[in-house]
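Down below are the structures I want you to see.
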Structure I
Amino acid sequence: MSTKKILRCGVCGLGRIGWGFHLPAIARTGGMTLAAVADPMQERLDEAKKTCQAPACFADWRQMADPRVIDLAVIASPTAFHREQTEYFLQRGIDVFCDKPMALTHADAEAMADCSKKCGRKLMIYQPHRTTGLTLTAKKIIASGKLGKIYQIGRRCLGFTRRNDWQAFAAQGGGTLNNYGAHFIDQLLYAGADTKGRALRCETGRILSGGDAEDFVTAVIRGDATDILYRLEINMACALTAPDMEIFGDRGTARAENGVWKLRYCEKLDKPEMFPGMAAPGRKYPPRVRDFTEEELPVPDTDALAWYDHCRAFFGENAAPFVPVEETLEVMRLLEECRISAAEFLKQSHHCSMENAEDEKHT
């Protein structure tokens, strides 16, 4: 008979991610059981009780913060509630698994991490893109060395959507930088084996969104350990597709599109004969490299719900955290750097526009 502890889980928030991911994941993961749910909407509580046989249902999430009821609080509420709810559960002796982004601000995220340490409780953030087929294959390609030294990795997320829910409003923690950026900055750093970076430039805009939060982001981040340039593009006002991810090395390139990674690289790249003088030999351009090897690798399907195996291992079996909180804090710091960079660029653009208007007035 197994002596492993069965983790009693309480899901806080029965919206899209709570209902569509966390509840099914808990149900299929050995060593975990659903002990309680919390949501202010009674119809959602009734649905959870009927569909998931939730033993305890709470309209006030604070009532669920009882170590006699749950061992692990799963925070699936909107971002604006993450800090308050996380700290409340931690302070009552309950470990926390919180959805991304960790909080509204880097300062809030640091406070959550500090609270975890002071309370002696575990805290981990859900970063699902670490285990996708796209990411795992990217790491495999990089590790193979076929592309040579990696100098740039790009990630795109495109769509044509007019967001009209809470994630369309900045005050509620909405916007594509929080919603998607928290995913993809973590994914890029994880793929490139960087745990720290610096945001070099970011621009944001609101194109189609019904609220006031951005739905367009372009950002450039430099990895500290590898010096890789990470390029991120999130555009919810794009009606065409483009590659999801690209990896650039000094011996070749890999591109992921339509479920397939395509590689084109030189297995051997000879050192060219150099002519530093001003006159090009024979007035010709240097010959292009043509001896390429080409490969295709399918992006494998992965079981998203299997992410909870990492939760069980960390919270129930004393394994190391799959997502160390320090790495999530770095993502939060980079998100903040991106917001500052975008605000500065907007300010500079507005200043230039005012100067141009003033110049035109006097011509």
Structure II
Amino acid sequence: MRYLSVILFFVLSPLLAAAQQKYDPLPVPLSNNAVARVHTGKHAYFYSFMGIGAKKTWDSITTNAYAMDEDTGKWAAINPVPGAAGRIAASAVAARGQVFLFGGYTVDAQGGEITVPDVSVYEPLTGRWARAADMPIPVDDAVAGVFNDRYIYLISGWSGKQAVANVQVYDLDKDRWMKGTPIPGTPVFAHAGGIVGNTIVYVDGAHETTVDGQTRYVASDECWIGKIEHRHPERIEWSKLPAHPGAARFRIAAGGSEKDDKIYFSGGSDNPYSFNGTGYDGNPAEPSPMTFAYDLKHSQWETINDDTPDPTMDHRGLIVTSQGLVLIGGMEKGQQVTGKVVVVGKGKK
């Protein structure tokens, strides 16, 4: 029995360690930060780029970037994102062992916002940044994803003074952009979604409307699925999806999993808001506890948890791992910016 106990100890210890793996919080609280996961050799790393700090003011938007080794759960500062000013609402996508960082917007002391066309590429092995071809149409708060480890899609989003219906497709091989089939629905920003295989799914966000002669931004309840044509990746066949579980929301965390054949969604707020967490209607926004997924294999929505503990909002993505859905930073209840790294269960398989 003693030998059996020893054998079981050595067999189970790595499994228990993996199950109990905990991640340190970010070095500083951050919200609206772009996130990605990259495999480098035998290691996997989480990345966090830019975002807004605990003060939620224009001068707390940062260029700082951080990397975490998943094995240790520890963060380290890396070379900051190039540029004179920090950004929020940028999109990060991992492809070919690199991170591609798209757009976002700056905020000045007078509250002026500028959407930038920048595409920056981070090389984990060298720690260096490079520039890729600028976006033809600068966007922030867009949905991003990669197809065939070559084509990166930016779907709708905010550009200058309005949301746009454009789908912009970046070809890594040629460092050039193509025009994708535009979304057929209402142009939105701060929507959420991802790409798994050749399928795009995105939901919600906000759109502009007029109420009593005044411009308002309201949550969109539209859900769409797009099929990318393999031989012509700029061509997308769009179809409308039924409503997802829960209310329509703004800045939900979302990410896809090729292994699960699902795209996951968690948190967000049903009250569209400015960068400080105050709704465009003047009321404070609060996070939703709903976590759900779109099951591509069975073409249906799935509720993961309708009462997720300690919900958050103001995300630019989530990361799907074997341990669950990883949320990095964001805003907690009371619009409090957090640096926590939270793992949300994926539910039963």
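Just so you know, all these numbers are worked out from the coordinates, no wet-lab data involved. Small disclaimer: the values here were computed from a predicted structure and weren't measured. Cβ atoms are built from the backbone, for glycine too; each structure is taken alone.
Thinking of I, II, which structure, once distance in nm of label points 7 Å out along Cα→Cβ at positions 89 and 241 is computed, gives back 3.7? Write down the numbers at each step before the final one.
Numbers: I: 3.7; II: 2.3.
Answer by label: I.
When you work out relative contact order in percent (Cα under 8 Å, 6 or more apart) for each of the structures I, II, which one comes out largest? It would help to have the intermediate numbers written out before the result.
Details: I: 17; II: 13.
Of structures I, II, the maximum of relative contact order in percent (Cα under 8 Å, 6 or more apart) occurs in I.
Matching task: 0.85 is the computed value of FRET efficiency 1/(1 + (r/R0)^6) of positions 169 and 257 (r between Cβ atoms, R0 = 30 Å, to 0.05). Pick the structure from I, II. Could the numbers behind the result be given before it?
Working: I: 0.40; II: 0.85.
Answer for the origin of the read-out: II.
I, II: which one has helix-only ellipticity at 222 nm (-39500 (n - 2.57) for each DSSP H run of 4 or more, over all residues; to 500), as calculated, at -9000? The partial results should precede the final answer.
Working: I: -9000; II: -1500.
Corresponding structure: I.
Give the label, chosen from I, II, of the structure having the highest value of distance in nm of label points 7 Å out along Cα→Cβ at positions 137 and 177.
Numbers: I: 3.2; II: 0.9.
Of structures I, II, the maximum of distance in nm of label points 7 Å out along Cα→Cβ at positions 137 and 177 occurs in I.
Tell me which of I, II gives 6, 27, 36, 23, 6, 2, 1, 0 when you compute P(r) over Cα pairs in 10 Å bins from 0, in percent. Present the calculation step by step, with values, prior to reporting the outcome.
Numbers: I: 5, 20, 27, 23, 14, 6, 3, 1, 0; II: 6, 27, 36, 23, 6, 2, 1, 0.
Comparing all candidates, it corresponds to II.
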